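> Heads up, there are several structures right after this.
Just so it is clear, none of the values below were taken in a lab; they were calculated from the coordinates. Here the structure is a predicted model, which means the values were calculated and not measured. Cβ atoms are built from the backbone, for glycine too; each structure is taken alone.
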Structure I
């Protein structure tokens, strides 16, 4: 994985070697053959090892913002002097591409108006793209927040603090500033399973799927920031071949309604419907009940979340609801984004590990693309590049090849 090594002649070799891994050392071997008077001696080997990045976090308390720009197609880990800033991984319906800039800043003290963790982040990328972002924190930073918190819920006090994980929220503003404010706030309630204390690295890692604006600033806090909707619960149940989603609100303030989003893996979401607010002009102090039925859930797992939309554009996401169904046979259930101009994700569910070939054909039957792979039991989401295909309509099939059987599993038009 080492880059930067090239042949060089002369008494001195001056090269910069880069190890893109954050976990594994990398090595490069130089073969040196001494020569004198046109005669070659015995060659010998010089091996240079470049260690992986450290587990330290970038930024110093009260110091300046620390940044790094790089192509997310090359590496998702953003480091400065081998210290972690954040991780930005392309994912979702319109995966982020190209150069992304990530910065971290650690304030001298915890801000109390509003209250948020002193380690804040900004990400600059192509607008209206999607990614999975991991933010890193120290336990001491959570402790400082809790000390300034007062009567509201605390952040985790240790790795097993389930209540602290449940309290954690992330607000994202379309801004490059390390202070919260302005229109367009998106509030995320991360899945508790994605709030992890990495004991080997002595740090917290909070991961969430996001939709990026051109500029994005991230702030971690608890559930004391004013919310446009107070959600009592959000749950789901199977009803025949459908999935029924049910939720209730205790209060609503300026609420436009709810987008219900679905995913096969809990990371890449797309909307399956919108339910308007029942509140008069979006405002209510009475309990209101809502539901939506997903008539065509995925054959395996279906993850759901609510995207609550305020009348002024503010957005808040709920926690995830998972409804699983036993996969009886191989199925190619969906593709997204559709239409696509570059990469497309194919959702395949399988009752067991299978060898398959994805075959893309024109309507005439002419094969224009083939890709073989092994898929795992359950939900799979391989990505194919359709950028080289001409504009038009195509058919994609999954051909099962286990035990040399050839079966057309399902057709989907692109």
Structure II
């Protein structure tokens, strides 16, 4: 049966959700012109306020369809899922409200993507709903924001280029966050604090680099910690451990396990951020370990951070609009040639404005598949779900993407 909408943005009144609504307004115009979309959330008054903001940009968006949905009410979630081809979930913490939406999507033959970075929760959902999603022939895809699409895409581009032009994939890929500017929201901070508040047994399990791997995968285990430190001989930069690597590495390796022909059976992944010199690289590594230890072992520190960053708070409008990101991914192919991919966007805060863009474009990859869109179904990682279709959509949304091969 035909669905009423192509995409429903759930959580449209949150920091990222509002940005998703504005992206739809600017790029696709009113609902029904090229994309049939609706905004969903718990508070009708707040949803109407978002539509008022949209209408200031494009008056034709004043009649954007709204769905009032409380994620704790099964009838609300079921009704929402039954009306659309894809739900883009942009509000967390997902470990509290996400499962009900995933379950309803599978029951109603609806695809789903979200922007969570809560690895423990994603691992649980993959185990619980992976087979059901396959049987329902739907795509359920987490981590469709800044964590982890840019990193998953960069590694994918390197391996695709190596396979096409160098006779086979690179044995390993190293991604470096060259530069970025952005902020944090209360929702993101609360999701992080929920994650580090888990029992030690769950925290230990969430460190498993193969947590998102396809069941039965023949991909060799990650042999070294993917959090990289030192000097990169290909990119010629000093690098220090990067905060998002524990999420991104699992996603990239999850993609590799689902695309063995492109990545190879022995693929290894490393990730870091650029720093000025070796001293700062090692100091940054120590600081990150100390900060993590404080959050895990000192509950008062978590309490204080929750008070300082309440839910609903977010980056300033100036930071939202002036943020940017630049990252590079590199590997050496079997024939000894170097493959380097660079991804950059100067369109706004990567964690919010660009995350919203990534989530919307991910959903549209499923709503409007192309010839190169993977036919995969189940609980997937972004690039195993969307493939090169996502690259083209993000290029069209003003991302700059370059991939080169050199000796």
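> Suppose you compute helix-only ellipticity at 222 nm (-39500 (n - 2.57) for each DSSP H run of 4 or more, over all residues; to 500) for every structure in I, II: which one lands on -1000?
Details: I: -1000; II: -14000.
Label of the originating structure: I.
> Starting from the value 9: which structure in I, II was relative contact order in percent (Cα under 8 Å, 6 or more apart) calculated from? Display every interim value, and only then the final one.
On the way: I: 9; II: 21.
It was calculated from structure I.
> For mean count of other Cβ atoms within 10 Å over residues 176-183, which structure out of I, II has the highest calculated value? Provide the component values of the computation, followed by the final result.
On the way: I: 14.2; II: 18.5.
Going through I, II one by one, mean count of other Cβ atoms within 10 Å over residues 176-183 peaks for structure II.
> Determine which structure produced the value 3.2 for distance in nm of label points 7 Å out along Cα→Cβ at positions 112 and 216, calculated from the coordinates; the candidates are I, II.
I
> Output the label of whichever structure in I, II has the greatest value of distance in nm of label points 7 Å out along Cα→Cβ at positions 320 and 336.
Working: I: 1.3; II: 5.3.
Between I, II, the highest calculated value is found for II.
> Right, something else. Tell me which structure, out of I, II, gives 28, 60, 12, 0 once P(r) over Cα pairs in 20 Å bins from 0, in percent is calculated.
Values: I: 22, 49, 25, 4, 0; II: 28, 60, 12, 0.
Answer for the origin of the read-out: II.
> Identify the structure, out of I, II, from whose coordinates semi-axes √(5λ) of the Cα gyration tensor in Å, for residues 256-375 alone was calculated to give 36, 17, 11.
Values: I: 36, 17, 11; II: 32, 25, 17.
Source structure for this number: I.
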